[in-house]
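Down below are the structures I want you to see.
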Structure P
């Protein structure tokens, strides 16, 4: 499939081929999403299974922790429906649970200091346990840190969040994911367990290049952290959702909230952070939003650039390699070869405000300019370091949408503007 230029397609395939070869992946499937559709897909490797099956856009792979993003959606749906607040301690809804003092926001953002893995056998390589068994093994004495100090990834937290939504809705996590996310987004080839055609999970011996089988157990109570299987075509639909949210799943405002930085690892500085169930990577001036995934024998990546409307998905059946982060490289390559066109200018059909608000204003002797774009007032200073958009909320009253004055009120008067005690006048030092 290709709806990109030949030079773009060639560049994308080079990226895929390089990762498949260097990471020794038995098979690798990748795709690019733009404007709500899969515009390019490619495969590399001939061992989707031991018999040598070629992979395709309809081959299922285990997506690992990309599953967490669906769990996060279910939590935010509960919040939007008034069933919880993000500041609620998890123990309010799961009484008697270990780490019950941590907030739901802490768990979504991995900012609670909870240890990464359940006590006991490595859950990814063993049959899953019941929630009661998981809960009974929680041990706060081995916490990795204190709440709200730093990002520390915790698979356990998403096991608890899965149980949270199940209790609040009176239905299993699996049923909720199907009914409230997969069905509305028409992700018909995403499932709890593999459905043929599906790839087999392998690890590659470090010295002999031999394929070794990897286990694929039911994760039980840890399923909300990494159980699901999906295809390139289904995940392309899912990537499109994060660019242009379907209101029946989540509102655009809630997606914006999830994609805002909440916690980070000091070692990553400002290059990467974590939102509410979403991984964020800086690519100045843009931000890539999504998640990586890994389970024994499988790797996955799904990221989108929400501003430029480009996304990428990668799926592989190997235990180690760069396949998850390849999604970022595919977005960069697409944007470099085919940058989005500038938005088409159209005249304002009708001014929502009087023209008396538009034009030059001054704060002291600092000039500002009030313009209008798409029915929204825009206030900016000459060097562009302070730009805020405003929406109408009442007569002569406006609210900042972003920038320095986000959430602040602007009161319009005949001879001046009062913006959070900043007085702007038509001439310098008029007040």
Structure Q
């Protein structure tokens, strides 16, 4: 019970940094709901199933039931639709390429969780393309809302006095009790294929190109050989993209051809492509491709390990700090900008020990504070292998939240509350400028104009 109370206090304390209500993952089975439109915001609609899914997610986080909670959730859904309407007025948009990149990351994580793409398809009885198609619009809407929120609140900051006032207003019995936290940083180097591996892939691509020119189907060969999870099952089709949305090398090759032409192997950061330009429309173009990524061999792995070992020696000899080396040399984009440090959801450079990757957790369990490991080989979420150095900077014992040890977390919560208030003010001001119709079933929420 004590642990549950602490968790509830933590949720009270760490106000969500995002104003978008989380919806149930598409990896979960939906509850059966007799659907109907329960709200209209200009040209946008809210379905009863949307409200029920969001409410179930709210309850799954340990929150209390109640009609007021449903009203708050419905209001947030209305705010989201208003933000979508405002984004059209302000010309705030998210390119399809950005959505597809987001989708690729989600599908990659799902593949790891399910044990492969075929396992995903088997679990849902749908192809990957069907799954992607079904969630594409939802993700695009979420990303657009986030961008619109950023437009409204990106310049907001908090002062130390505001942080102190926020903290003092938290009831003493609602202050969370933090478990053991650690400051851990890493420098990651991806093992990249060398010349010999690239030559093998280039030769294979030339063979595939010859087969296509001899009459074999581009689509069939894409399904057989392409390693692009987003397009392989669809015969390599990428659809229409605008200039600047795809890798520069890919775009240059595609736009240099006439429709129907097939490129020579083109190298980008993703691997080698065979590209077929299908159509040009103004500043957009449609193409399909076959992607094969060279895989490192043992010599490539050894070279990467030796590189990191040399970098470790330079750091230990005080020629460069670990943080500076991480920013300059690490291949991990999530941690490099923070000097290699893992961050929690508030941006603090300390995280609960139990949230660490098990491999990292057991590694630091044998380390002394201040030590840096030798290069460690590990498998990334996408299945590839890399090496990393781990720096164990600090450990903070379990404690109740306080301004001295947890200022960054408290400041993030203060800012989130301030942004919430800003969005609420915007909603009250903007609601009179849009058409809002709420189903009579929810009149008690007082959301109509």
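Descriptive notes on the structure:
- The maximum of FRET efficiency 1/(1 + (r/R0)^6) of positions 77 and 301 (r between Cβ atoms, R0 = 25 Å, to 0.05) over structures P, Q, that is, the highest value, falls on P.
- Which of P, Q leads on FRET efficiency 1/(1 + (r/R0)^6) of positions 173 and 245 (r between Cβ atoms, R0 = 30 Å, to 0.05), largest value: P
- The greatest value of relative contact order in percent (Cα under 8 Å, 6 or more apart) among structures P, Q is that of Q.
- Which of P, Q yields -7000 [helix-only ellipticity at 222 nm (-39500 (n - 2.57) for each DSSP H run of 4 or more, over all residues; to 500), calculated]: P
- Among candidates P, Q, the computation of Kirkwood radius over Cα pairs in Å that gave 25.6 used structure Q.
- Read-out FRET efficiency 1/(1 + (r/R0)^6) of positions 69 and 125 (r between Cβ atoms, R0 = 30 Å, to 0.05), computed value 0.35, structure in P, Q: Q
- Structure (P, Q) behind the derived value 10.2 of mean count of other Cβ atoms within 10 Å over residues 205-212: P
- For 3.4 (distance in nm of label points 7 Å out along Cα→Cβ at positions 141 and 285, calculated) the corresponding structure among P, Q: Q
- Which of P, Q yields 0.40 [FRET efficiency 1/(1 + (r/R0)^6) of positions 229 and 373 (r between Cβ atoms, R0 = 30 Å, to 0.05), calculated]: Q
Where a number appears in this text, it was derived from the coordinates with a stated rule and is not lab data. What you see is a predicted model; the values in this text were computed from it and never measured. Cβ atoms are built from the backbone, for glycine too; each structure is taken alone.
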